[in-house]
Structure P
Amino acid sequence: MRMNLRQIEAFRAAMEFGSATAASEVLHVTQPAVSRLLADLETNVGFQLFERRARGLVPTQDAHALYEEVKRSFIGLDRIGQVATGIREKATGTVRVIALSKYADGFVASIIGQFLKDNPGIMVELESSGTAGVVEGIASQTYDVGIASATVSDALIKAEPLFETSVLVAMGADDPLATQKVINLRELNGRRMVVLPEDSEYGSVIWKALRKQKVEPIVVGEARTHASLCKMVEAGAGITLVDRTTATDFPNGNIVFRPTAPPITRVVATLVNTRVAQSIATNSFLNALRNNVHDAVDS
């Protein structure tokens, strides 16, 4: 038995609207085309579906039995159509994001919040991790979008620069260096410091810069998050070097932040897996990220 979807659509429309003319208007085809589709369907199923009368098409009992199954089938098709429409119009979908902790808790969360407001049908899941965790999350396809350093050497990952960030010296407001607009790295020699561990990606960047300037601080504490280091400084532990985005989390004036000379910079990027074609929802989120990151970071 060879039936096609167009024949079933014509049958459904004829059952619901009672005539080939009305069915043709719904299907946007001619009335003879609908009549031909119905005749072909009757030939294929092997029994009469309609009596042709002056007032229209009168379904047989067999047609009613077939129509019940068609209705059930079209409920599934309608649902598929609704899902497809939702995807196209960004009314549905999930985006899984993993970002470095200092960014996840800051500008990334803010941009996601606005994105969710603008796209109420989309679900966004946010996770935070270190650089290795972000890279692994994208490489394993556990997450759709990663936000980390652009210096990722993995053939499966595409890194697209998002913004350039820099390191700031964070110190107590009463520190002698707080009166300066820019802190020369060599002035940190012999100072009590709390630091990022050197085995972290960001920590290695900072330590490389310090050694290049022959700076040997007195390390009195260590933490893996920039916020933790600033909390230690706020409590009087010494000074630290942190990403500039951290400064917005400490607006109370107990800590002051100053740029360094020479500057310590690095590029932050979005990471995606090259083996995956991104969904409409994911691409929409990436666009929102690119369009709003500078306002969010610089605010």
Structure Q
Amino acid sequence: MQTYSTLVEAGRAGNLRGCAASLGNFDGVHLGHQALFARAATLGRVVAVTFDPHPGKVLHPELAPRLIATSARKLELLAAAGVHACVVQPFTREFARTTPAEFEALLFETLGAQAVVVGADFTYGKARAGTVERLEGAALAAGATVSIVEPVTLEGVVVSSSRVREYVLEGRVEAAARMLGRPFDLDGVVVKGAQRGRTIGFPTANVDTPNELRPAAGVYAIEVRLADGRRVGGACNIGTKPTVGGGEVTIECHLFELAEDLYGQTLRVAFLERLRSEQRFSGLDALKAQIERDVVAARVVFNRRLSG
């Protein structure tokens, strides 16, 4: 997938003219976003026009959401969704003052889009003054078209990035996966921890992640992609480890039948199912017994995924 750092740069390249541009933040690249790209694919070469950082972080940082995916992961997901090229337009306070007419010119004149695909609630330009109706008029004047995709729903619930965030923060990773079309995941580097797990027979990889969004405290069945591409199952504890007097929230992954040194490696941890909430136990023996049960339950979930 080709990437461009601004709409102006993409326009100068000249090879995207006549494209079908999908517009949005695309955080998580969930089923709703994928529906936009599927529609765009029927109209031309699919180009995603997105923004970095998220506009909320510039305009209302105190209210800005925790992003589902990092910028790098979002590009991977866009490519996997069939996007041919992505324009990552920097969102600054100056760009926020772009008028609807100026943004329309960037789309139809600079980029040369012949089709634009948006959701029904899409707005653009300074003070979000640009509406879908206005965009349709600008497209008509430019000899282009606008295609509006209605929200995707699952069991009556609209698929949205905010809903995915809500589910993940509540630990409802299975519900989040249904909206994403895949398990929620995060990338992180294995760093040294207190190494208590190995003393009770369950060594763990302590994952330090830049991901803003993390699941609620608890124990999860996971699938982990190692740096060399291998995929292994495991059980993950997110929390403060109250039984052993921990204080800092950590992400610790016990991986099945894997004894090798993973320090410094980047792992991708996909959360398959929440097994239980975080608990304080009476001592290490009780904790070990529960971990044994967690590992058995996590194996069942992982094996079901392999066979499914």
Structure R
Amino acid sequence: MKFTPAYLKLSEHEFIEKVEHAFEIIKKCSLCPRNCNVDRTAGEKGACKVLDKPYVSSWGPHFGEERPLVGRYGSGTIFFGYCNLACVYCQNWTISHLGEGEEISCEDLAGIMIYLQNLGCHNINLVTPTHQVPQILKALWIAMNQGLKIPVVYNCGGYESIKTLKILDGVINIYMPDFKYSDSEKAEKYSKIKKYAEVAKEALKEMHRQVGDLIINEQGIALRGLLVRHLVLPNKIAGTEEVVRFIAEEVSTNTYINIMDQYRPCYNANEYPELNRRITKEEFEEAVNIALKHGLKRIDCLIYSKFDYFRF
């Protein structure tokens, strides 16, 4: 299957216009639904604590992602520092809350992308990119002109502005959002954000409009489409029933979804008794069965720890 990444089909004018538009937004920042309205180009920081240059924690081939992303040579993962969410149980809290990492130039970020491609990585996997879209777009433009030609994965928390997603239309090949909660009150309690469920639902529909269902080539590598992650939380806090119902009825029953068992109490989870334990095997199996009941056809389940290994 011959494949050309979306961004290579854009004209120079179209791409530069997207970069300029994104940087304009952060002069009174409404890049994400928090709408902090600070001028990040003038040294003002909002909730994400990042200014107008890339802030990167680490990068390299990653082999722990979903099968269609990893392939033989790994997913070319770039972890961006800080986050537009503030999850009390974040497993990467040293990066997302403490800002482990450093500010670099867009030219350096482009160099990282080329480096990962040269290693043989099947894609550029942008982890927690929401608050750094302008910087990423500028780096992609530079990297594209240096020969970047592999798919770009937008690996986010699901709390996305439609305005920003429309800028990314024609750039991103694979959207990989979390759908964390179906109850916005729980999202506000545990991730410190408002109207998460409403925002995430609209974001998922926009992402699917842009890229459709996940397309995988003959080698098992994802080329384009939507891949949704849903982390099962203890005591039904994530609201799996409504999450999968929405995906099946309002997005597509052919949506590729990874129902994950990896939750463990991290960061400040011990301050919330209902979150202060791992999930049970029964809780996880119930989540998978709910997805099947609602007609989802492409369920990726990887269980390596305390549960028996199985995969759909």
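Every number here is computed from the coordinates shown, using simple stated rules; none is lab data. Bear in mind the structure is a predicted one, so any value in this text is a computation, not a measurement. Cβ atoms are built from the backbone, for glycine too; each structure is taken alone.
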When mean projected area of the Cα convex hull in nm² is compared over structures P, Q, R, which one is greatest? P
For which of the structures P, Q, R does the calculation of Kirkwood radius over Cα pairs in Å, for residues 126-253 alone return 15.4? R
When mean count of other Cβ atoms within 10 Å over residues 6-13 is computed for each of P, Q, R, the largest belongs to: P
Where does the value 4.9 come from, among P, Q, R, when distance in nm of label points 7 Å out along Cα→Cβ at positions 150 and 190 is the thing being computed? Q
Quick check on the output: 20.0 is mean count of other Cβ atoms within 10 Å over residues 110-117, derived from one of P, Q, R. Which one produced it? R
